[in-house]
Structure I
Amino acid sequence: MTNYFQIKDRCRQGLIRYLEQACAKIRIDDKAKILDIGCGTGVPTLWLAKYFPGTITAIDKDEDAISFLEQKILRENLQNRVNALNVSFFGFNFNPEGYDLILAEGFLNVIGFEKGFNIILKPLKKNGYLVIHDE
């Protein structure tokens, strides 16, 4: 399974340039709360951890992908900043204070844009940032 995820990571790495462009003007402080919805193996999650201060909660319902991400979090010594959870977006208990930045890559394609867009706005703080990367 690890080889599968390594290949997936290499493919995903090629798309980081779009995330960089989308986030270029975003400024958040070191107390920021970030949510990565449908994080998969965490390529964007780890990029967020390098680019932004604050803490990141990364969620995905794929248990194997989360396990792979957890290994990378330990290897990068990010366990104090990144929390990977094996949970569906619909079963996740959001931070009641909300999130300063929410990343949704591929999520809206799965559940539908109109339905999903309104749902992912709910945990976003006022004046927070929402980054969507989808088909």
Structure II
Amino acid sequence: MNKKYLIDTSAFIMAIYQENSDIDFKKYFDHSVMHHMNVSEAIAVLIRDGMPLNLAEEVIQSTISETITTNFEEASLAACIRVENKQFGISTGDSFCLAAAKLLNYPIITADKIWTELKLDIEIICVR
């Protein structure tokens, strides 16, 4: 498996908390990429749930093989995705994840079932 997969915050949190899933998405972690926007969301969830910041950072860095930053093209596409899909409740973090997947042609691993209804020509692998 040489293909890279973009891990959304929802799937990452499911894996960390070992929630039941329809697929074994942990197998994707060796080939996973996480957007910095999603890293921030994941750290916020872990801290909110009582994990110290240094441990939250360590969990992410030891689990995700690569993180990616943004650029102007992605930011612009993310804005369009968010506005055009507002009926689906797409957040800023969601829109950056989706934009990165579209631009990089990476499938997304997510727990957000609603993403399977998006018409963005992105491979969505839903773990719920």
Structure III
Amino acid sequence: MIALKWADVDWKKNRLFVRSPKTEHHDGKESRIVPLFPELKKELETLFSMPESKGKEFVINRHRNPELNLGAPFNKISKEAGLAVIPRPFDNMRATRSNEIYARFGSAKESEWIGHTARVREEHYDMITDDDYENAAKWEITE
């Protein structure tokens, strides 16, 4: 997300252009288009309207160093808010969204939008959530 530019946000089509430096050496995998999900759109609109964003090229301007580990400040903020420390918070957020997309839109869209293969999702992102338990408890088999 550090490379995200305001020009990468397509407000009208509700899409983001995402650069993928980790996979750019694979043909056709240097970037991808992902949906501008409603909760992200709301936050981006708020940020875009702030005076400090006026005239800026990048969405994130304060922490431009890609070597910077943002996990420590994230957990400091979480702790100050009275929340539990989250190990590897950005990996966990990515895994959560991966599972949400997979459950709602299926494997093909999840792989395309998150930017990995179904095998990678199965090995590293699959998880059972509280919603899974709730849905299983409500499941009625009909014959």
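Bear in mind these aren't lab numbers, they're just calculated from the coordinates by the rules spelled out. As the structure is a computational prediction, the values presented were derived from the model and not from experiment. Cβ atoms are built from the backbone, for glycine too; each structure is taken alone.
Structures I, II, III were shown, and Cα extents along the principal axes in Å at 40, 33, 29 was computed from I. One of I, II, III was used to compute relative contact order in percent (Cα under 8 Å, 6 or more apart), and the answer was 32. Which one was it? Answer for the origin of the read-out: II. Suppose P(r) over Cα pairs in 10 Å bins from 0, in percent, for residues 10-81 alone works out to 17, 47, 29, 6; of I, II, III, which structure was it derived from? Matching structure: II.
Can you say which of I, II, III returns 17.1 when mean count of other Cβ atoms within 10 Å over residues 50-57 is computed? Structure I accounts for this read-out.
Thinking of I, II, III, which structure, once mean count of other Cβ atoms within 10 Å over residues 34-41 is computed, gives back 21.6? Label of the source structure: II.
Of structures I, II, III, the largest value of distance in nm of label points 7 Å out along Cα→Cβ at positions 58 and 90 belongs to II.
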